[in-house]
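So, here come the structures, one by one.
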Structure I
Amino acid sequence: MARTALVTGVTGQDGAYLSQLLLEKGYEVYGLVRRSSHSEVDDHRLRWLGIHDDVRIVDGNLTDLSSLIRVLREVKPDEIYNLGAQSFVKASWDQPIVTASVTANGVLNILEAARFEAPSARFYQASSSEMYGLIQEPMQSETTPFYPRSPYAVAKLYGHWITVNYRESFNMHASSGILFNHESPLRGLEFVTRKVTRTAAAIKLGLASKLEMGNLDAKRDWGHAKDYVRAMWLMLQQDKPDDYVVATGETHTVRHMIDVAFKRVDLNPDDYLSINPKFLRPAEVDVLLGDATKARNQLGWTPEISFEALISEMVEADLVRLRRTI
């Protein structure tokens, strides 16, 4: 009998790739979607992967406990993947209350709904490397102290610890993946990697002439979302719930990422690059580097897609998209 999964944030990057993985494994996949005036374009990532007709969409909202209770009662999921969040770090300074409501309290709401309506369901919480913020160790593992540096990171930290609390208090199979930066062609345009790959493609096609950036020296541990959703699934296949860092163990500067993207289209980024102070964060996170030893040893997980292959794939996808507009 097919297992059933409920995925919040199903129309996002991770939700789309996770849904694709689960469908390939024979799951019935339900995706939680909040009502929106732009609902007709909300599933563009699912459409890009060709799975929009295979995911069953249900209406609900992480800020509305009653809707989550209703959905869990109807779906009766075996696994719950909570990927829904206000997930853009920069926007969390402009909308800190919304960020807290969705990214922090939303986790509590779905855990509370699951406690009563799906107590045997296995639960995954999408935690974030941003929780480490002002890093306390050169490489960040599951035991590294947290020091969040944005409203988004603070909200994610609440979601992380409330998941631990429910696991320990109510014996729920609730695990958190502390995911470091993971990208793909499905990344939103508000994120720096996609901004760079789309602009490189646009310049190549004569549709843009400049790339405006902020801090080029920030270092990130970037992986591919397809690799990272596989780690999510592996966590819920374990006998015991736990928390895992998911990372490549390699860092690259924003400047290097730009160089890789522009090399893919045979352009020199120095001819188009300018620094704009408006893209600097109020409190910068300079370096994030993950230690995924535990995930490798206990889950058998390793990343399969290289950084260069990731950025090249993103540039290629943006060239395809932009050519359609010409």
Structure II
Amino acid sequence: MRINRFLTTLALVATAASSFAQTTLKMGHPQSSTSAFQVGAQAFADEFAKLTNNRYKISIFPSGSLGGEREMVESVQLGTLDLVLTSTGPVGNFVPETLITDVPFLFRDYDHARKTLDGAIGQDLLSKFQAKGIVALAWAENGFRHLTNSKRAVNTPEDLKGLKLRTMENPVHMTAFRALGASPAPMAFTELFTALQQGTVDGQENPIPVITSSKFGQVQKNLSLTGHVYSPALILASMSMVSGLSAADKKALQDAAKFGATAMRKRVNEVENSGIAELKAMGVNVVMDVDKSKFQAALAPAYIEYAKRFGEANIQRIRDVK
């Protein structure tokens, strides 16, 4: 009788322990712990823990501590990293169709971009990751990209001539800046601050939340609000990790990713409103009223290349979203 009681107690203890067992997943992103990326990643992690009764914990590694964006996406593809929150910069190397979102002046505003990505066009692009061994959970947000440099104010495309600009490792962006007369220098985001500080490159282009959280105002004295490209972000997961989840936990992961993406978009909105004033206070010269039509006209040769690459009908389909 005592033995039976003892065995029953052991079984109960084991059951209780298993019910509180927690699995830790690793998630990397390239930006600082004060960035919109961190806000989105933390909201995602908190929501997933909540939806799974704390059976899962997501540990977040910011500032490229797990590698550059391309390295982290490759790790997710290989299954050696569970999750990554990445810009679209390196993603075209895995799913080339996603690069259409980087066509300059494609999106009118945030509402247009978000409706496109949350709708049929964006969801179709997400589905293409499966064939590459990656699960694309949600479109998050980087923001509209603007130009900074240490040399001079940029009001027109002519002002770009001769400037060496860091771009993402993204052929669509590089084509655009060559057409505008600049010299694009692709490099990983984790190398950028030092490159600006040492004068390896003259300038860079990123959304306001990235410019402020990365403290680029310390090494760049000119900002032009070109808004030349809307830059999405993506929450990507390892297929091997996702395949090990129950159906309910897969849904929780998807729902939590969308929750994190929404939090990230909200943060981008907030910093868009406050970041320019912050940069001005640091002594950055801000060109507010850029004539975007001149930049679009200068990009005419690039648009011919984009139409060949993505199909004019596909580009127009995005432009037509209301």
Structure III
Amino acid sequence: MPLALIGASPIRHQPGPFRNLLHNGGFQTLDPEGDDVLTESQLFASLPDCEAIVAGGERISATLIEASPKLRVIARTGVGYDAVDVAAASARKIVVTITPGTNHESVAEQAFALLLGVARRVAINDRIIRSGGWDRTIVRPLRNTTLGLVGLGRIGRAMVPRARAFGMRVLAYDEVIDSAFEAEQGVERRSFEALLAESDVVSLHVPLNDATRNLIDERRIALMKPGAILINTSRGGLVDEEALYQALTSGHLAGAGLDVYRIEPTSADHPLIALPNVVSSPHIAGVDERSMADMAELAARCIVDLHEGRWPGHCVVNPEVGPDWTW
């Protein structure tokens, strides 16, 4: 009976449709101890015996893949896969899947939570009151301001109606053009540089790869409006953190809402953490009760489909392994 490792920490040792799918599909499940992201040593202890993994935020390296001769499927819960060495997986004919369409609403909600936390001084005022203070500094409204979306995929699109509800104008930069959606929703297309210059809030919704690493660097930050806010719920590597720190301490940027950092978990002495105009969350934007259940179920379905000879094409990120792939 094939063995599937449950890597994603929120569902480890938890029941749910995902587990029923795997068991009904003939799989045994293995749940390592703990409720944190699996360490490298935990993965080396468990993955070599498994044919599939329902993966979360753990890093699946080429070395780990090479040490796992039975592995056939890496099923990521989420849409990012920068933590997986896809080239190494493809070389071993291991299918890598993601779960599109399951967590974009959750990410959009968290992006706006961070934006409100910064713009309305929610976190700052909470800390002040808890320390005995009472600061009634007047804030800028979100209404009649401009939101610039860097990336107009599922998550970027989910941001649009939320921005409209707050009375915001919406700009977008994306290499893919969807004129019908943009016209229907009143989204104005801009070049990347023009979007940075016009937006009061810039929200990042693109994957991390060689082309987007340090996408927001010192030069791009200088193009942003004085007093603008940066929101990042995508990947920490999109932002040059040192340049962001300088912009936040100099006053060029008013604040930042960050769900992701370059190194995670981030340390308590990280310079950005100490800034009062930064609101953070621990890379949880895509995870709520509904989205986690949906992601886990789709990841499990991909594993079972592949085991039973069905190709989940809309979820596969390395289709080049497909033509002669067999379990």
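Worth a mention:
- Computing Rg and Dmax of the Cα atoms in Å across structures I, II, III gives 22.0, 91 for structure II.
- Among candidates I, II, III, the computation of P(r) over Cα pairs in 10 Å bins from 0, in percent, for residues 48-231 alone that gave 8, 30, 35, 19, 6, 1 used structure I.
- Distance in nm of label points 7 Å out along Cα→Cβ at positions 112 and 144 from the coordinates reads 1.0; which among I, II, III: II
Values quoted throughout were computed directly from the atomic coordinates according to the rules given, and no laboratory measurement underlies them. Note that the structure is predicted; figures quoted are calculated from it, not measured. Cβ atoms are built from the backbone, for glycine too; each structure is taken alone.
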